[in-house]
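S.K.: Structures for review follow.
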Structure P
Amino acid sequence: MRKIGIFGGTFNPPHIAHKRLATEMAKVVGFDEIIIIPTYTPPHKETSSLADCEHRLEMCRLTFSEKLFSVSDIEIRRKGKSYTVETVSELKKRYRGDKLFLLVGSDMLLSFHRWYKFEEILQNCTLCVISRDDEEGKKLLCQYAEKTLGLREEKGEIVVLNSDAVELSSTEIREKIKKGEDVCRLLEEKTGEYIKEKGLYL
């Protein structure tokens, strides 16, 4: 049975922190593959600064180029608002016999009970939570997971990873690009070149 990570997001643009966090989680869980899934239209985000989905898809391919990763257009092809439950359900059919893990940030975990059909998501995959908090913060996340979602780390029902990866957001990078500031250290080289070539985020 293979272990498959699912890492979705707007990736607007994908940056080094995205990659480091995914790589760290892969080492902890032992993923055989991580599927990178840029959204078409995220359900809960303002989209005026969202680069075209084909640009974001190509930037993901440039950023996550190693063998561990595969980049999927599953949500882009579906179009419309992207709900995780639909993506996980489709991947469950594709990866029969494999174990699926959904990578989320700690902020996403704390609102997970409000996600569309979250119970169905939990039936089909294990949550992997990436936290930038200390051990006390991790303890609070685990308490929330058990009390609200019925998930216990000691039973392998959820994985919580404390990471000291660089604090970085796509919003911050877009603002820097718009101001003409150098962002080359925040992106994979080929991704930065692509953004310049296409004139994105100006």
Structure Q
Amino acid sequence: MKEIFFVLIISYLLGSTPTGFLIAKKIKGIDLREAGSGSTGATNVLRNVGKWSALFVFTVDVLKGFVAVKIAHTFVNIDLVEILAGVFAISGHIWPIWLKGKGGKAVATGLGMFLALAWQVGLSALGIFLLVLSIFKIVSLASISGAISLPILMYAKTGTLDQPFTIISFIISILVIWKHRENIRRMIKGKEPRLKNKST
């Protein structure tokens, strides 16, 4: 029980690490919560800081979910605890303790979680994300597409709807879509911004 408690607390704190917020403060002197979409994730970093900073933030945010699950696997090695570790990391990313609960949208950290739980599913969802992004140049649409594909891909791998990994993939998919509800409204109105080249 102590190991499980330790793993979940560490997972939440990992997720809470405000990578995007710190990078934006360091490089541009801005508070991401008051810029662009208000998210501290890689997309808002891209729009307000630059592409290399966004790539760094995206990579670290992926590692949050990945490392949390791997810590759970190392110390406990129970599927449910590994899932909970990923969920706690995602929760930390969305509702970070250091930023009064205002963080990112869980896409990168969720990807890291599923790369650790089932790498084939994680890579396939990432492939769908990149494909949609390359065609439409809209990050939110790519994120939503990857989220929708996640439970489908996990079901294809597990072959059952009541397997814990399949169940959590449905839950995380719904969470990511819900976090993008404002983006969905803007897409319907044709006002969602597309990617532009930045030199930073």
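FYI, it's all coordinate maths here, none of it is from the lab. Remember, it's a predicted structure, so these values are computed and weren't measured experimentally. Cβ atoms are built from the backbone, for glycine too; each structure is taken alone.
S.K.: Quick check for you: by relative contact order in percent (Cα under 8 Å, 6 or more apart), which of P, Q is greatest?
M.R.: P
S.K.: Tell me which of P, Q gives -11500 when you compute helix-only ellipticity at 222 nm (-39500 (n - 2.57) for each DSSP H run of 4 or more, over all residues; to 500).
M.R.: Working: P: -11500; Q: -24000.
That value comes from structure P.
S.K.: Looking just at distance in nm of label points 7 Å out along Cα→Cβ at positions 100 and 124, which of the labels P, Q belongs to the structure with the highest value?
M.R.: When distance in nm of label points 7 Å out along Cα→Cβ at positions 100 and 124 is computed for each of P, Q, structure Q gives the biggest number.
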